[in-house]
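For reference, the structures are reproduced in the following blocks.
Derivation of every value follows stated rules applied to the coordinates shown; laboratory data play no part. Owing to the predicted nature of the structure, the values given are computational and were not obtained by experimental measurement. Cβ atoms are built from the backbone, for glycine too; each structure is taken alone.
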Structure P
């Protein structure tokens, strides 16, 4: 079997954007629910507002997360959800990780 016949290693299927631990954890949480409010997600991930904001911005730029802002009463709130593209990338990323872990 030549190198050309060998399938590409599954690491090539990993989404580089999800390589950061906070972004990975963020997508894992968003994949399990329709929408998360910022404060709940921040507390769940045990990160600061600034860390979460920075990582949300990276995922939003990639098109993986949608940010919605609004108010509850007079208090501003931010909600996050995974986009369809983000959900697809998440599933593909997890499948690649599983394949790597099983590749022995």
Structure Q
């Protein structure tokens, strides 16, 4: 666990107390093993959506933030669909490739 705390402090930029809390939650067994992975994937999706919308000039960062927060707790791909005016049908299936593993 100490190596994990040190990694979060030294490489990620967490404050030590926050890093200790994150590691404690991960090792204490209070969360499912996939909790941290799901958190990471959500972060990657949000970053990709921000790159698509803000960095390519389709909306300002403030517009992005306000629109994203307005959507509340729906899957990120559904947020993206509302941003790009993609029609959502009853038989909608996920197809968004939000991360390039070849980078």
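48 is what came out when percent of Cα pairs over 22 Å apart was calculated for one structure; which of P, Q is it?
Working through the options, I get structure Q.
Assuming 11.4 is mean count of other Cβ atoms within 10 Å over residues 24-31 as calculated from a single structure, say which of P, Q it is.
Values: P: 19.4; Q: 11.4.
Going label by label, the one that fits is Q.
Moving on to the next point. For which of P, Q does distance in nm of label points 7 Å out along Cα→Cβ at positions 40 and 56, calculated from the coordinates, equal 1.4? The partial results should precede the final answer.
Details: P: 1.4; Q: 2.6.
The value was obtained from structure P.
Shifting gears a bit: If P(r) over Cα pairs in 10 Å bins from 0, in percent, for residues 32-71 alone computes to 27, 61, 12, which of P, Q did it come from? Intermediate results must be reported in sequence, preceding the final value.
Working: P: 27, 61, 12; Q: 30, 43, 22, 6.
Of the structures listed, the value fits P.
Further question: Name the one structure among P, Q that relative contact order in percent (Cα under 8 Å, 6 or more apart) of 20 was derived from.
Q
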